[in-house]
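**Q** Right after this note come the structures.
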Structure P
Amino acid sequence: MFTGIVQGVGRIVRADARGDGVRLRIDAASIGTRDVAVGDSIAVNGCCLTVVAIDRDDLAFDASGETLRCTASLDRAGNVNLEKALRAGDRLGGHLMSGHVDGVGVVHGVVPVAGGDGSVTFTVEAPPALARYIAAKGSIAVNGVSLTVNTVDGARFAVNLIPHTLAVTTLSQLAPGDRVNLEVDLIARYVARLREFE
């Protein structure tokens with residue numbers, strides 16, 4: 001489990017073909033790797049991946065073809081949000097996340113908030129099948145970042161990104177047309193499933 005509180009920005013330095021997927025090598029110095037072991041789970045842009053090898057601050061992960069089909073930006077070099085798995089007793093500062101990406105959204109707009117404090121309104125078009133799980137004032141993860149939904153209009157939703165979030169995640173690097181990993185709120189998913197049996 002994860003919380004969506006990004007612990008550091010890493011960098012995919014290599015993505016080598018391996019079977020139908022890739023082996024990723026990520027510079028993870030930003031999160032500290034002394035307490036990381038082979039077999040540990042780490043959220044990479046919101047996708048739970050297993051550490052398969054360690055070389056100092058470089059961590060290796062295998063991403064299957066299925067993982068690549070369900071996610072964005074894990075098949076090439078670039079910056080990624082990193083979060084180690086939640087441990088019993090850790091603070092839950094964001095919201096509970098599984099690291100199972102539900103779908104890929106597309107950034108629709110990035111607009112500075114009036115007032116000039118550096119915040120931006122970030123609008124994303126979600127896949128239509130996920131829209132039923134996204135509610136105003138609910139939680140959503142975008143590239144592994146726990147965010148509160150401000151507004152919803154059909155399959156499109158907006159969040160407010162404060163300067164701190166922009167400074168410590170990769171969200172500041174996104175532009176309209178970019179694809180992002182989305183994980184909807186677990187509670188919303190279970191409530192919707194239970195209602196199917198009413």
Structure Q
Amino acid sequence: MATLPQSIQNLIDEFSKLPGVGAKTAARLTFYLLTKSPDDIKKFGAAVSGLKENLVFCSACYNIAESDPCKICSDVSREKSLLCVAEEPLDIIALEKTDYRGRYHVLGGVISPIDSIGPENLRIRELIDRLQKDTISELIMATDPSLEGEATSTYIVGEIENLKKNGKINKNLKITRIARGLPVGGDLEYADEVTLNRAMEGRREI
């Protein structure tokens with residue numbers, strides 16, 4: 001039985017670890033790279049090895065950036081009283097295609113008991129600290145319309161409402177959820193611009 005050279009098999013194995021990449025796709029990617037010039041392969045390798053260089057998490061919104069604060073948080077033209085809660089940095093890229101001009105807070109995931117991810121594993125405490133410290137008039141919940149996204153949104157809203165009752169957060173804070181322009185079970189990063197705009201425009205108070 002013929003076996004692949006170890007260097008090829010090693011790369012196939014590494015590609016297979018990527019989300020959504022099966023063994024066949026990993027093999028196709030590997031053999032595609034074999035058709036490229038040594039310079040192209042070096043550039044590819046350098047891009048991978050240097051991926052995390054000069055990257056930081058913004059201390060304000062926790063988006064991935066090259067500076068702290070990030071460009072969005074340091075932009076004085078953004079509306080400071082609007083705060084949009086997203087799951088991951090990829091969601092911000094999608095939301096920036098809409099007309100939204102407020103700021104963001106990245107949770108770093110969703111509550112998922114099956115993956116052993118609870119509220120304490122997300123940046124919920126940091127979100128509440130921002131609501132207590134900053135003057136926010138509207139909090140927009142933009143988690144994915146999945147079971148986990150909805151559960152995370154419901155949990156956060158419950159925590160905020162309890163704090164509002166106790167006078168620890170502005171009682172006039174309006175909490176909205178992006179409208180159902182997004183399919184249930186869908187991911188924000190794959191949504192088109194029109195759908196996202198409708199979802200943002202049709203957000204409702206919770």
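Values quoted throughout were computed directly from the atomic coordinates according to the rules given, and no laboratory measurement underlies them. All values derive from a computational prediction rather than experimental measurement. Cβ atoms are built from the backbone, for glycine too; each structure is taken alone.
**Q** So FRET efficiency 1/(1 + (r/R0)^6) of positions 87 and 151 (r between Cβ atoms, R0 = 30 Å, to 0.05), computed for just one structure, reads 1.00; which one of P, Q is that? Can you show the working numbers first?
**A** On the way: P: 0.30; Q: 1.00.
Computing FRET efficiency 1/(1 + (r/R0)^6) of positions 87 and 151 (r between Cβ atoms, R0 = 30 Å, to 0.05) on every structure in P, Q gives 1.00 only for Q.
**Q** When you work out distance in nm of label points 7 Å out along Cα→Cβ at positions 23 and 167 for each of the structures P, Q, which one comes out largest?
**A** On the way: P: 3.9; Q: 6.5.
The structure with the largest value is Q.
**Q** Right, another one. With relative contact order in percent (Cα under 8 Å, 6 or more apart) derived from the coordinates and found to be 24, which of P, Q does the value describe?
**A** Working: P: 24; Q: 16.
It traces back to P.
**Q** With helix-only ellipticity at 222 nm (-39500 (n - 2.57) for each DSSP H run of 4 or more, over all residues; to 500) derived from the coordinates and found to be -3000, which of P, Q does the value describe? Please report the intermediate quantities before stating the final value.
**A** Working: P: -3000; Q: -11500.
Comparing all candidates, it corresponds to P.
**Q** For which of P, Q does semi-axes √(5λ) of the Cα gyration tensor in Å, calculated from the coordinates, equal 39, 19, 17?
**A** It traces back to Q.
**Q** Let me ask something else. When FRET efficiency 1/(1 + (r/R0)^6) of positions 95 and 175 (r between Cβ atoms, R0 = 25 Å, to 0.05) is computed for each of P, Q, which one produces 0.45? List each step's numbers first, then the result.
**A** Details: P: 0.45; Q: 0.90.
The read-out was computed on structure P.
**Q** Compute mean projected area of the Cα convex hull in nm², for residues 15-102 alone for each of P, Q and report the one that scores greatest.
**A** Largest calculated value belongs to Q.
**Q** Now a separate question. Matching task: 14.2 is the computed value of mean count of other Cβ atoms within 10 Å over residues 7-14. Pick the structure from P, Q. Display every interim value, and only then the final one.
**A** Details: P: 17.6; Q: 14.2.
Going label by label, the one that fits is Q.
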